[in-house]
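Got some structures for you, see below.
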Structure P
Amino acid sequence: MKLGWTTADSATDPYTVGAKAFKTAVEANSKGSIEVQLYPNRQLGEEKQVMEAVRFGTVDMTIMTNAVIAQIEPAYQVNDLPFLYSSEEQARKALDGKLGNDLSALLAKKNMIVLGYMEGGFRQMINNKKPVGVPADVTGVKYRVMQNPMYIDMFTSLGGAAVPMAWGEVFTAVQQGTIDGLEIPVAVIDSSKMYEVTKFLSMTNHT
């Protein structure tokens with residue numbers, strides 16, 4: 001079975017760590033009758049492409065960002081509400097409980113089966129303009145956001161310029177100054193080397 005995701009094949013990338021643990025568990029528990037082949041770093045396409053491929057059966061499995069899943073099942077937008085979860089423990093309890101089960105049932109109607117919820121970490125703001133200490137610090141800063149209304153509205157309401165963009169374009173866009181920054185978990189900042197092209201990291205824990 002082919003498992004694809006968009007971030008780098010790195011020891012610190014949360015999707016890679018999870019994918020390798022999944023592969024090990026499946027192959028051990030199936031006594032080798034199921035092989036999981038790993039395809040990191042957009043080898044099977046950008047998230048939206050891969051999501052559609054899974055729905056139509058041309059890709060077996062994917063690790064998918066919540067905001068992209070919300071494009072086909074809007075109920076998933078609840079997870080991206082700003083400051084909804086106050087801790088990792090609270091998020092795990094919700095998604096491993098009734099909320100997660102209810103969302104999974106809705107997605108099954110769209111021809112995607114949820115095997116579990118994987119953790120990328122709280123999302124933080126990084127940019128080349130200024131650190132973010134109060135909401136007003138987002139004003140006038142161009143942030144790449146995922147192609148999802150919740151993220152676009154969040155950054156627009158804070159006074160920032162929300163620029164929807166596929167993940168594969170982001171590093172170059174920051175490097176060239178097309179955008180000022182983005183919001184992303186710390187582990188992915190590390191694995192994607194975004195620290196090489198941004199100056200300020202603010203621990204906002206906004207989603």
Structure Q
Amino acid sequence: MFYDISIPFAAATPPWPDDVGFSCGWTCRRDDGSSVNLGVLHTSPHVGTHADAPLHVQSGWPASESLPASVFVGDVALIAVPPDHDLAHDIGIALLTHLLGAHPPTRVLLRTGHSVAGGLFPADWPALTAESATWLVEHGVTLWGVDAPSVDRRTSTVLPVHNTLFGGGSFVLENLALEGVPVGHYELLAQPLAVHGADAAPVRALLRAKREK
């Protein structure tokens with residue numbers, strides 16, 4: 001069984017405020033006498049489900065063509081922020097260990113419940129503390145994915161989670177569609193497109209339910 005956890009690159013998908021939304025135009029149309037329909041896309045790479053590149057937060061860091069393929073495929077744990085979690089508080093190590101245990105898996109996806117999947121850009125969402133991001137890196141987590149538009153808070157300009165994860169050799173997925181997917185363990189298939197020189201790359205993300213042994 002597969003779950004498609006991708007938010008599409010589409011005109012209806014709200015971009016980050018003041019960013020460039022998705023549009024699709026035409027350079028050739030059969031209706032106008034051309035032999036084919038030929039389209040052209042115009043979009044920020046952050047509109048739908050995507051993988052940020054380290055270049056997104058530091059000018060000297062690698063661009064999206066350097067995103068390692070193996071990180072985005074393999075076993076993954078899906079966890080969820082508790083319904084009674086106070087949005088004013090970031091996600092500390094105590095909550096992480098409660099959700100993941102003392103030995104987290106290599107890949108983790110977090111459902112915050114604050115997503116653009118419903119057609120509106122959320123006002124805010126919970127994020128890791130810098131200490132929690134360090135804890136993940138120190139425990140071997142190589143991929144941290146969220147349903148929110150960013151792994152950092154909406155109002156953050158320092159971007160401690162991005163910088164800590166990238167600085168420790170970990171990577172991120174953002175804008176995942178996780179509503180209705182049960183918490184548990186899956187196989188993740190979420191390869192970023194090979195877009196050269198960009199600060200992020202679009203992703204088609206799938207979860208495959210693991211067969212019971």
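When mean count of other Cβ atoms within 10 Å over residues 18-25 is calculated, the result is 15.8; to which of the structures P, Q does this value belong? Kindly include the intermediate steps, with their values, before the conclusion.
On the way: P: 15.8; Q: 12.4.
Value 15.8 for mean count of other Cβ atoms within 10 Å over residues 18-25 corresponds to P out of P, Q.
Quick check: 2.9 is what I get for distance in nm of label points 7 Å out along Cα→Cβ at positions 170 and 194, calculated from one of P, Q. Which structure matches?
Numbers: P: 0.4; Q: 2.9.
Computed on structure Q.
Match the computed value 18.5 of mean count of other Cβ atoms within 10 Å over residues 10-17 to one of the structures P, Q, and report its label.
Values: P: 18.5; Q: 14.1.
Structure of origin is P.
Give the label, chosen from P, Q, of the structure having the highest value of distance in nm of label points 7 Å out along Cα→Cβ at positions 130 and 162.
Across P, Q, distance in nm of label points 7 Å out along Cα→Cβ at positions 130 and 162 peaks for P.
For relative contact order in percent (Cα under 8 Å, 6 or more apart), which of P, Q scores largest?
Q
When helix-only ellipticity at 222 nm (-39500 (n - 2.57) for each DSSP H run of 4 or more, over all residues; to 500) is calculated, the result is -3000; to which of the structures P, Q does this value belong?
Numbers: P: -9500; Q: -3000.
The structure behind it is Q.
Where a number appears in this text, it was derived from the coordinates with a stated rule and is not lab data. Since we're looking at a predicted model, the values are computed, not measured. Cβ atoms are built from the backbone, for glycine too; each structure is taken alone.
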